[in-house]
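Trainee: Dropping the structures in below, format is structure tokens.
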Structure P
Amino acid sequence: MSVPRAKRVLYTFPISLQGRAVALSTDVSKEGFCLESSTYLAPGAEVKGVVMHGTLKLPFTGRVAWAQAGDPRASTWHKVGVRFEHVSVGLKALLGVKVH
């Protein structure tokens, strides 16, 4: 029996990964997000980044759950599924996650 996925919302956040790569979220849940990234990240890789929301920089850490390489000939970015390991209080608030 499979575990149901968390509710996902189509929302585009600009994201900075590892302080050097650029990414955009394509869908977001309280457990993670799908990113389109200029840099390929392999499954299992640790990810540190910030979600940029207005003037806020909201940090998170996570792990790549899956990755699909883009095609540079077609100018498509890589797709990466990131599962959150730690999310800042500000990002939790933005995602609507209860903070204990």
Structure Q
Amino acid sequence: MRCGGGKNHRFGLDDAVLIKDNHIAVAGSITAAVQSVRASVGHLVAIEVEVDTLDQLRELLQSPVDVVMLDNMPPIMLREAVALIDGRMTIEASAMSR
């Protein structure tokens, strides 16, 4: 990472929690997954949630976390997502595969 000019945003698997689609499916909803994680980790542990639709993002905005991963969204959807977030969370985005 450092050789390529990047910076590590965590140093181990216990530095943060990433809630992915399979976790959301098991929990039943984004809200339930976030509540479960908040109840299970310390107050200094960052929480990131991966969303791939604007509806999921709207649900997440009801219980914001530290970071949102906008997963495989086309550019027009990314623009709308960033506008919806409006600075309330740090944003990460993954590229759409072709």
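Trainee: Which of P, Q yields -10500 for helix-only ellipticity at 222 nm (-39500 (n - 2.57) for each DSSP H run of 4 or more, over all residues; to 500), as computed?
Mentor: Going label by label, the one that fits is Q.
Trainee: With semi-axes √(5λ) of the Cα gyration tensor in Å derived from the coordinates and found to be 20, 20, 12, which of P, Q does the value describe? Write down the numbers at each step before the final one.
Mentor: Working: P: 21, 17, 12; Q: 20, 20, 12.
It was calculated from structure Q.
Trainee: Sticking with this structure for a sec: When you work out distance in nm of label points 7 Å out along Cα→Cβ at positions 28 and 52 for each of the structures P, Q, which one comes out largest?
Mentor: Values: P: 1.5; Q: 2.4.
If we compare distance in nm of label points 7 Å out along Cα→Cβ at positions 28 and 52 over P, Q, the biggest value is for Q.
None of the figures in this text is laboratory data; all of them are computed from the coordinates on show. Keep in mind it's a predicted model, so treat the numbers as computed, not measured. Cβ atoms are built from the backbone, for glycine too; each structure is taken alone.
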